[in-house]
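Enquirer: What follows are several structures.
FYI, it's all coordinate maths here, none of it is from the lab. Small disclaimer: the values here were computed from a predicted structure and weren't measured. Cβ atoms are built from the backbone, for glycine too; each structure is taken alone.
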Structure P
Amino acid sequence: MPRKPPEIVTHALELFAPLGAVRVKSMFGGWGFYLDDLFFALEAWETLYLKADTESEKAFIDAGCSRFIYTQKDGKTFSMGYWTAPEEALDSPAAMAPWARLAIECALRNRKPKKPRRKPG
């Protein structure tokens, strides 16, 4: 039986609704958010994170957001190119829109080309 998304995921889907058909996928104990095939946001530990890179992370820093950092069981930590959404962005789809656009633009910039499928035979 598929696990039910937590409230933050349901709320984020409402915030992202103006973007189009956003889908979520359960992954690594959290949830990934996709617009078409673009992975642009994730939920981990009841926190929403948006994709950012060197071109967009200054906006997240200036808004007081925190970088996604994970500590492994062996004590090693690593970070990924995801930042918490600003608190005020969680209030409404309109407030989330500019932040979601930043995340989607980042996902587009960093999209890896699909490998061509080999024809059978």
Structure Q
Amino acid sequence: MAGLIRKSLDSPEETRPFEGGTGQLQLVNMEAGGVGRATFLPGWRWSEHVKPIAKTDSCQASHMGYFISGRMKVVMDDGEEMEYGPGDFGIMPPGHDAWILGDEPCVVIDWQGFADYAKR
């Protein structure tokens, strides 16, 4: 047994900024994989602020996360779309674009798709 482990997203092991100063990903690495807290500022859009980093046509990360604040619209490559907000749990398979709705930062905790997200 490994024993107790304590890590904090307030003291992340890695911080990855998005293009244009539109937010950041704070990451801690756990044995089961990376856990991240992303802050997406108003005006953020994956296709504008992460696509230049990822170098793919759409986001190819598979996300499983919890929305703390703000609102995000996600549109899959096949046209399916959904809006997420505070208190929502979301699963997003690879192949999507996303953007922030409104004037409030969107904060998401993700324990599946952030290990390689926005990695330069």
Structure R
Amino acid sequence: MSAALSSELRSRFREYIEEGFSGRAAAARLKLSAATGVRWQRKLRETGEIAPDVQGRPPGYGKLSAHRGLLEELVAQDGDITLPELAGALMSATGVVAHSASIGRFLRKLGYTYKKSHWSRPNGCAHG
């Protein structure tokens, strides 16, 4: 996916539309494609906004999110637990098969860090 165009560019586009320009004419003034101008004009007319749409997966819907409590409990019990051990414990407890790299990425998103020999709780976080 391409990066969203700047909000400043979008506000200038909106100003041109409010002055009476067509979507194509406003886009041409801003050196955007005609398709972008038409799309932005339709979005402005339908929603009143031309903010960029949210990109990527919605947060919190991964396979591991349902097992967050279990993973946090395992890390709290043994800060020296390894990712393969976490994967094995998850499989034993729930039957869910997850790669150790996925578990590590999930824990890092929760704010956990791995320092030399153990997992550390996120700073300022009151999980538990």
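Enquirer: Of structures P, Q, R, which gives 30 when relative contact order in percent (Cα under 8 Å, 6 or more apart) is computed from the coordinates?
Expert: Working: P: 24; Q: 30; R: 15.
Traced to structure Q.
Enquirer: Comparing P, Q, R, where is percent of Cα pairs over 25 Å apart highest?
Expert: Ranking P, Q, R on percent of Cα pairs over 25 Å apart, first place is R.
Enquirer: Follow-up. State the single structure among P, Q, R that was used to calculate distance in nm of label points 7 Å out along Cα→Cβ at positions 73 and 97, giving 4.6. If you can, show how the numbers build up before the last one.
Expert: Numbers: P: 4.6; Q: 1.0; R: 2.4.
Checking each candidate, the match is P.
Enquirer: I have -8500 for helix-only ellipticity at 222 nm (-39500 (n - 2.57) for each DSSP H run of 4 or more, over all residues; to 500), calculated from one of the structures P, Q, R. Which structure is it?
Expert: Working: P: -8500; Q: -1000; R: -15500.
This figure was derived from P.
Enquirer: Oh, and also: Quick check on the output: 1.4 is distance in nm of label points 7 Å out along Cα→Cβ at positions 17 and 105, derived from one of P, Q, R. Which one produced it?
Expert: Clearly, the read-out refers to Q.
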